[in-house]
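Structures for review follow.
Computed from the coordinates by the stated procedures, all read-outs in this text should not be read as laboratory data. No experiment lies behind these values; they were computed from the predicted model shown. Cβ atoms are built from the backbone, for glycine too; each structure is taken alone.
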Structure I
Amino acid sequence: MAGMSPPVVRPVSLPRPPALVLRGRALDAGHPGVMAVVNRTRDSFWAGNRHAALEDAMAAVHEAVAQGADIVDVGGVRAGQEGEHVGVAEEIDRVVPVLEAARQAYPDLVLSVDTWRSEVARACAGVVDLVNDTWAGHDPELVHVAAGLGAGVVVSHTGGLPPRTDPVDVVYADGQGDELAVVRDVLDVLARGARVAVGAGIPPERVLVDPTVDFGKTTRHSLVTLRHTADVASLGYPVLQALSRKDVVGETLDLEPQDRLEGNLAATAVAAWLGAGVFRAHDVRATRRAVDMVASIRGDRPPARAVRGEPGAGAAGRTP
């Protein structure tokens, strides 16, 4: 309406959790971390990440580094209940040679082991910087082993399910009777897990909290949890989102793993905007570009170059 005052424009308020600090590197809102997935398995849910042979696994490490990975996460057991049984000794035989070869090739690269077993983490002494405990402290000794290694730890939420258990008939109820019951449970479990990690001697800047979509959750639970990433960020620890090609994307868009990249990147961008700072990804280059772009839109990262319309830019500053 004519004569009305223009609206008051205020700075955008966005969550900015503390940095994850490992091997002297800080991953934060200005430099989001991309955690590349390298699975030393024959039965990963996505065929594009099955690297049973050591040579294939190392080729994947080299490719991830070339595409901009900050962390390489090496796993030896499929997360879901389908697939082959892998005992402790075999898991060690799968992950340790990759981690040792990666450390030799990249002395400054942050390396992570994806395991819920303290024996496996202990076997990675001297080469890992992070223990990715996807199963929410199922082995209570694991966090103490991580502390003894001087490593960080991923604190996750699985709804109380044991390792390699797919969710069935999952219900979250806390007496308030709404869809946010799952979010409240996620926040409670992550806060307690983070306190346990700090109490075990792991510095807060090495404690990475992961709301863990799909694990112990229906697709609706995962969507609500993702929507509340900012609440996870409010816990005061660096936040990991492990969204890559997961069922929350597949069921939402009715797509198989090989066709989930676009939905994955959309979910990643939302999580980055809401305060997540580290992203576990199969598609490193695409994820790197997506989170860097979000960081720049948020104002946390300057453009790589900014000449368009600048004085003296001339034709160089114009887009055809």
Structure II
Amino acid sequence: MSKVDDAREILNYIGMPKAQQADLCCYTLLAMAGIKPDMRWSQATNEWIRIHEIIQFVNTYYGITYAENSRETFRKQALHRFRTAAVAEDNGKATNSPNYRYRLTDETLEMIKYFQSAGWNAAVSRYMKYHDRLVDIYASKKKMTMMPVKINGADYKFSTGKHNELQKAIIEEFASRFAPHSECLYVGDTIEKDLVKNIEKLTALGFEITLHDKMPDVVLYREDKNWIYFIESVTSVGPMDPKRILEITEMTKNVKAGKIFVTAFLDFKTYKRFSNELAWETEVWIAEMPEHMIHLNGGKFLGPK
């Protein structure tokens, strides 16, 4: 039996749905365990790993050709489901951080190392006996650390982390001061990517969104002025540099509303680190100084170009 079939059998044993027993999910499990075709399951490990590294591992050792742009498929079909089922965990970083990684949980690793050995049945029984409780523990850990946030008058929750802490400040502090009466059309979460996504309104405004487009972290629309605010929440990567402006401009080439580009930072120290990358004619907002903004050149302050 091939290693892919082995992985499928393991996923079936622990009750993963059929969709999560597909080849892509099997390859993901193999990569996360570091299992090459000629290795024994007893040699499995659970080192932290990025999606990019999972794809490289599968392509190198299993002769498959997954493209880099399939990362979102790996994330949604395999890794999100593995994490929900406590098969895997993440390291709590923002999803757009270069340090965001996944690994198998210690409990999963302990079980799969017994696959095809005399202790396998006992290992699976032990895992399944506590599995539901482990799922509850992982879910509770996430739930306990959620941050409440009010968006468009409704109550939502962000998962914890500096990136979402800043997004919360953008919605609750920036918007009330510099985009009054605006509506949030889009905001993601480090776990639930599209927490708010008003497709109907975005389409009506002229957005053309494909699966490969990376939306700005927060999109606000102020109807009384017909202004759209594109806001990047920057803690480690992704300011409004000239390249990012071009990407958003292409995505919104049919949008007639005035466009305002904002980079938000938690503190002045982080702003200074990125200051030489920022595009001209954009705005900067710093959460620790919420009453003020920095305007980078141009004839207008806080208005469309």
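Supply the structure label, taken from I, II, corresponding to distance in nm of label points 7 Å out along Cα→Cβ at positions 41 and 265 with the calculated value 2.6. Here the read-out was taken from I.
I, II: which one has relative contact order in percent (Cα under 8 Å, 6 or more apart), as calculated, at 20? Provide the component values of the computation, followed by the final result.
Details: I: 20; II: 11.
Structure I accounts for this read-out.
If Rg/Rh (Cα atoms, Kirkwood Rh) is calculated from each of I, II, which structure is the one that comes out at 1.04?
On the way: I: 1.00; II: 1.04.
The correct label is II.
Structures compared: I, II; top value of FRET efficiency 1/(1 + (r/R0)^6) of positions 81 and 153 (r between Cβ atoms, R0 = 30 Å, to 0.05), i.e. the largest, recorded for I. Among the shown structures I, II, from which was the value 11.9 of mean count of other Cβ atoms within 10 Å over residues 65-72 calculated? The read-out comes from structure II.
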